[in-house]
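So, here come the structures, one by one.
Any read-out appearing in this document is the output of simple, stated calculations on the displayed coordinates, not a laboratory observation. Owing to the predicted nature of the structure, the values given are computational and were not obtained by experimental measurement. Cβ atoms are built from the backbone, for glycine too; each structure is taken alone.
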Structure P
Amino acid sequence: MNTLRVLERIHGHLGVLGAAALLHPTILLWKGQPLSRRLRIAVGLGLLLITAALALGLFFYGDYRALVKRELFTENPMVGLLFETKEHLSYAAFTLAWGATLAAFLAPPDAPGLRRAAARVFAAAFVCAVVVVVLGVWVASTRSFGAS
């Protein structure tokens, strides 16, 4: 198995873990309670995993574009467009997760409304990330590194 195929699989696994990790701070922040140690870890882990998934995808995107993307569009243009949608939604999930994290960490102790808003933004990031995971599996089952 080549290195790009391994990185692609790690990228997918990080995406799944990242999506799941975004749900936890959503639940914990929903009541607007001040940040506890457990909540800080949950928020940080969700952000870390979703950022790592995006960073790894960006790392091998040039190779993906050169070796896979054209064939993907040739074989199945609809799946190629789903890949484009996956790309855009991954940026949305990443941006929403960063915004929610900043809101959660910077909210004063007497601002439960801001933490509840952060929970809603985490929920939106979670939904985007789940769609990205589903589309990613669909695209990878059609064409990926090392697939003929």
Structure Q
Amino acid sequence: MHYIADMTVQYIYGRCKFPVPTGPNFVVDNMIKVFDTFVQNWKSSEEGEPHKVPSNAEEIMMNALIFAFVWGVGAQIDENTRSMYDLFLQEIIQGEDVNNKHKLEQEKAYPEVMKIKTNLGSDYQSLFDMSFVPGEVSWVNWMKT
């Protein structure tokens, strides 16, 4: 999934505006920190104690990854270009070849593009309107929280 980060960084620095100058490493680090909030309680608190990874960990992680890209990266972008980024992320989720579509110049060849399985449903206009609820592995509109 690291190819999503590579393409996202190239996309946002080529097409989006930042109210505060921010480097690519900061953006990716921020995304990882947001993602980590969803999985940090899986780590054992004491040495030798087993990890507490739920049986649906992969499902939670895929949804948490999308949330982390929305807010870990998208929060750095100004509101005027956020909608473009939102559509870009939706294209990634749907499995579109964003590398070719947006003419991103990637140095590496990435595996075949695939649709990302999420529990977003279809009742939303913007990913920025949605919040991921890991305990239920579902998404809810912020206005309903």
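Observations
- The greatest value of distance in nm of label points 7 Å out along Cα→Cβ at positions 57 and 73 among structures P, Q is that of Q.
- Distance in nm of label points 7 Å out along Cα→Cβ at positions 25 and 49 from the coordinates reads 3.3; which among P, Q: Q
- Percent of Cα pairs over 25 Å apart - highest-scoring structure of P, Q: P
- For mean count of other Cβ atoms within 10 Å over residues 41-48 computed as 8.2, the structure of P, Q it came from: Q
- Test item: relative contact order in percent (Cα under 8 Å, 6 or more apart) calculated as 26, pick one of P, Q: Q
- In this comparison of P, Q, the computed figure 21.4 for mean count of other Cβ atoms within 10 Å over residues 97-104 is attributed to P.
- Parent structure of the calculated result -13000, given that helix-only ellipticity at 222 nm (-39500 (n - 2.57) for each DSSP H run of 4 or more, over all residues; to 500) is the read-out and P, Q the choices: Q
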